[in-house]
Structure I
Amino acid sequence: MAAEPTLSELAKNLADTQTALNIVWTMVAGFLVMFMQAGFALVETGLTRSKNAAHTMGMNFLVYAIGIIGFYFVGFGLQMGGVGSAFGETTLTKEFVVNIFGKDFGLFGMSGFGLPLAMFTPAVAATFLFQMVFMDTTCTIPTGAAAERWKISSFVLFSFVISALIYPIYANWVWGGGWLSAMGTNFGLGHGHVDFAGSSVVHMTGGVMAFVLAKMIGPRIGKYGPDGRIHPIAPQSIPQVMIGTFILAFGWFGFNAGSTLSGMDTRLAVVATNTMLASATGAFAAYLYVKIKYGKADPSWLANGMLAGLVAITAPCAFVSSWAAMLIGAIAGVLVILAATFIDSVLKVDDPVGAIAVHGVNGAFGILATGLFANGVYGQGLNGVAYGVTGLLYGDKGQLVASIIGIAANILWVAPVAALAFFIIGKIVGNRVEAEDEVNGLDLSEMGVHGYSADPGPGTGITPHAYSATTTSATVATVVGR
């Protein structure tokens, strides 16, 4: 007769089972986030023109492969090399730290590059996959803002810079044991910079890069007239936009609830519900605003309203009450419209899909919302602070200060590095396509194939290669504004 298991054996079996369940949950959530790439591809392609469909789809497809490669060789080590896995592994623990005034400031990880055999455990593999799909979401965001005029070769090189350098460094500061996460223990500022699922790490990072690239590459030909008048460029497929938005909303449950990194943490149900509530109020608030202001319920605004609500709730989703989630979503749904129109009409930055407003502006708002509305119920022990994450409205002004510092750090790191990288890449291969190719459409010139084989031509109303640099601004505006 077999001996009864000892108490220590039972405890080990239970711990192993819990770890396995946590890994399985995290992997499934990661698969959902990966599928968000399809949503981004549909939304961006739908909001741009049919003559660029293959080009826009191609960027959204290829960025997935580029992101994996760059993150594998460099990015993962920089981001997570100091803390390793969230599942009890201690194989990656080498962080580059500087000591200033007796305080440690973690700057980047120094292990895990290329997933060496000694570190390639199931726990580390699960961490890599989950972190990678988050990073790849960031890589996708600038493709929308620079759509319809970005050279594919420049896009490839810049995406490697994102996955290997820009994203991992800031992610380390927040999620990899870096200095932003330590502001609570070092300076008594709440729990430090808290971002549960990526309002700043993923979305604001992508939004800041989107602004830099859209500004540097310039507007699409004909978007703004010589007198500054805006010439709207209509999207090619609202059905694609709406289907893509629903795919993104579905994947967001993996994005947010999966960030518990634990199938044993029942808080994931609260996270998922808050995510759903904010998406609904984001879409409905956008509907009310455009209906009142413009008299028509433009579906593209409704879609961006939902996405804005999702972006804004991503940071505070685990820490706020249901009413706060609904308020955050509603504010985001209006804020995205105000921001997009300001960026377009005042700043004259051409963002075909509204990526800057959706991800950049509302990513920052989501972080501020954490500092305001976190209710103290959840987050005990996070970043080494014993009590739950608590915002200004519940008595902790330090959390809001940490949020503001995190936003400033994001801009100060991401914007100049993205601008420098884009400038250098422009000198090497050029960032913008030729004017003739832009007017005719990028499908043939950049990808070698039409996005829609039934198209009779490039969809511009002119014969291929008929455009020249001497074409007047009025003619160009008429051609591309169809």
Structure II
Amino acid sequence: MTPTEPSTARPNPLLTCAYEPALERLGEEYYDIVAAADFPVHHLRFRNDALLPTLGLEATAVTDDHFVEAFGQFHNAPRPFLALRYHGYQFGEYNSALGDGRGFLYGQIRGCDRALYDLGTKGSGTTPYSRGGDGRLTLKGGVREVLAAESLHRAGVRTSRCLSLIETGEALWRGDEPSPTRSSVMIRMQRSHIRFGTFERLHRCDRKDLIAILLDHVIEQYYPHLQAERDRYALFYAELVQRVAELVAQWMAAGFCHAVLNTDNMAITGESFDYGPYAFIPTYDPSFTAAYFDYSGRYAYSKQAPICHWNLEMLQVPLRHVISQADLDAGLAPYHDHCDRAYHTLMLHKLGLPATAPPAARDLIQHTLAFLHTAQISYHNFFAELRRQWHPQWSEDVESIFPTVHIANDELNSIWHQWKTHYFHQLLALEPITLNQVEQRLHQYNPFTVPTRPEIEAAWQKITEADDWSGFYDLLDRIQQ
């Protein structure tokens, strides 16, 4: 990251954007006005220049000092800071003592694409919902979230992204990190911070009158194509179901385990956000669990689809006040079909094949997963090598596929040859013009770099031992490329 020269002669572009009080207009039932913490130091560690054009800004016009003033010192903020209120099911148990405990809604901006975007903080200090916590974010937690969001974006996942990460100079004590550890504050950019738990809170607080008001707001801002429909509420839920199902498929194909899919971590826009103990799976293991505290495996990699289905069922409870049960059931019914269809399309693309591949291509996906599960080789390296070694000759001779791979284990070797045979037949069935697109899909859907835990830890070790950020920036560059 190359620092830019500070400029005091011109206004801060991050403060003069056209902020809109969209959520603020709904009234104080949805938030508490809070203040940001006063941090002792401000070191800008990451700025996401790729997001600035969406906000109508040129990266060259925004200095590092501008980021620090707006998103570290929180000076001259254009709107009041709103700690959002919500409830949620956490590990299956309803929790009414929730809400933004270490962040707030900084502001909402209409992007150049006319979509409304939220800028939300993480680690910005205590709020009425901090529940005895310090309201801070560890620097390592911020580093991990930057890497997760950028990697998921590169993989085509509908995700929030980090706009900035600033180290703030405080010593924090945590049970899951060697302490004291360093502190940071992050700005997250996403379509909306309205959660399933926002609706759940209104139901539990017996404010059923506000559910329709909130739902009208959600449709107006995030589902505007439904506004003129007579049955827009039912259509909204059906579309949300499809968005969530497709999101789960994106996680699964990317080899990503979110780890904490509580209903307060489910966005009403069907976006992925809030990356805490997440992990990219090292090998294909359906039972892989990312969070050390998930003792029952509730949020294991393979359980992400059923748990999101359950979360959508729980959302029906508040929505029953404005949507009939018949319409809710009809909206949820196609969930698994949506998920399976999207997953198979993405996995075909990871194999370089079109979504229109014949039904036998589904068998290839199963053979791919069977081989990866048995071999326990790197999930991500397998697809990266497929991209790296692919050659059009593979459609002419099965023995030309991964010619240097030799497996001594008889059982695994048999599975491997079954996979090669099935892959060969799928390539053989492609039309010449379609065959030319295989390499393009392999490049698009199979990144060479995915931040698994060892890579993240290696980058973090340099930071904690020598304040050397080169490993982090190198890993980030490889992810983004």
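Just so it is clear, none of the values below were taken in a lab; they were calculated from the coordinates. Here the structure is a predicted model, which means the values were calculated and not measured. Cβ atoms are built from the backbone, for glycine too; each structure is taken alone.
Quick one: Cα Rg over 2.2 N^0.38 Å, for residues 177-248 alone came out at 1.76 when computed from one of I, II, so which one is it?
Working: I: 1.76; II: 1.51.
So the calculation was done on I.
From which structure (I, II) was FRET efficiency 1/(1 + (r/R0)^6) of positions 105 and 297 (r between Cβ atoms, R0 = 41 Å, to 0.05) calculated, if the value obtained is 0.25? Of the options listed, only I reproduces it. Where is distance in nm of label points 7 Å out along Cα→Cβ at positions 129 and 417 largest, in which of I, II? Going through I, II one by one, distance in nm of label points 7 Å out along Cα→Cβ at positions 129 and 417 peaks for structure II.
Looking across I, II, the calculation of Rg and Dmax of the Cα atoms in Å, for residues 233-288 alone that yields 12.6, 41 traces back to II. Computing Cα extents along the principal axes in Å across structures I, II gives 66, 60, 44 for structure II.
Calculating distance in nm of label points 7 Å out along Cα→Cβ at positions 97 and 401 for structures I, II picks out II as the one with the greatest value. With mean count of other Cβ atoms within 10 Å over residues 353-360 coming out at 30.5, pick the structure among I, II it was computed from. Answer by label: I. Looking at distance in nm of label points 7 Å out along Cα→Cβ at positions 137 and 209 for structures I, II, the greatest value goes to II.
To test your reading of the models, identify which of I, II gives 13 for relative contact order in percent (Cα under 8 Å, 6 or more apart) when calculated.
Values: I: 22; II: 13.
Considering all the candidates, the number was obtained from II.
Given 17.5 as the derived value for mean count of other Cβ atoms within 10 Å over residues 265-272, which of the supplied structures I, II does it correspond to? Structure I accounts for this read-out.
Could you figure out which one of I, II the value -19000 for helix-only ellipticity at 222 nm (-39500 (n - 2.57) for each DSSP H run of 4 or more, over all residues; to 500) was computed from? The correct label is I.
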